[in-house]
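> These are the structures in question, set out in turn.
Taken together, the values in this text are just the output of simple stated rules run on the coordinates, not laboratory data. Every value quoted in this text rests on a predicted model; they were computed, and no experiment measured them. Cβ atoms are built from the backbone, for glycine too; each structure is taken alone.
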Structure I
Amino acid sequence: MLMCLAIPACIEQLTADNHAIVNLAGIRKEISLALVEDIVPGDYVIVHVGFALQKLDPIEAEHTLALFAELSTFNQNR
């Protein structure tokens, strides 16, 4: 079974040609905004293979990121 992971990321900066710089757990990466509309810095989006797939509610994004951090801490302590 193949599984894909989409990650919440915060838009830090809009760049040329419908792209943006996002912050993925401290790693800055340029992504495409071709599949979403009305994105501004500070918005959260779901990112998969370099594309923002949809805008995400900020509270839900923070909750999901906290769960990822908790899982990471759990795995490091095993």
Structure II
Amino acid sequence: MAKLPVVTGDRVVKAFSKAGWIVARQKGSHVIMVKEGSPVILTVPVHKNKPVKRGTLRDLIKDAGLTVEEFRKLL
């Protein structure tokens, strides 16, 4: 199992954008992302200069249908 990277919410949003996810809206410090053909909605916390917690990041990657290795390549 690949080790999760320590990344900020901004970098997570950019990585998911490369995988075809689109920013639908932002409410406060959370970015809502959608992908055409997918019933899943990703909510990415984008807190100023703070990394996304590991458990949250792992859940987002899993919900997006990616592996940790695939996500690392998108960074």
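> Given a value of 2.7 for distance in nm of label points 7 Å out along Cα→Cβ at positions 6 and 38, point me to the structure among I, II it was derived from. Spell out each step's value before the answer.
Values: I: 1.8; II: 2.7.
Going label by label, the one that fits is II.
> Quick check: 26 is what I get for relative contact order in percent (Cα under 8 Å, 6 or more apart), calculated from one of I, II. Which structure matches?
Values: I: 26; II: 35.
It was calculated from structure I.
> Let me ask something else about it. Among I, II, considering only Kirkwood radius over Cα pairs in Å, which has the greatest calculated value?
Values: I: 13.1; II: 12.3.
The maximum falls on structure I.
> One of I, II was used to compute distance in nm of label points 7 Å out along Cα→Cβ at positions 22 and 46, and the result was 1.7. Which label is that?
II
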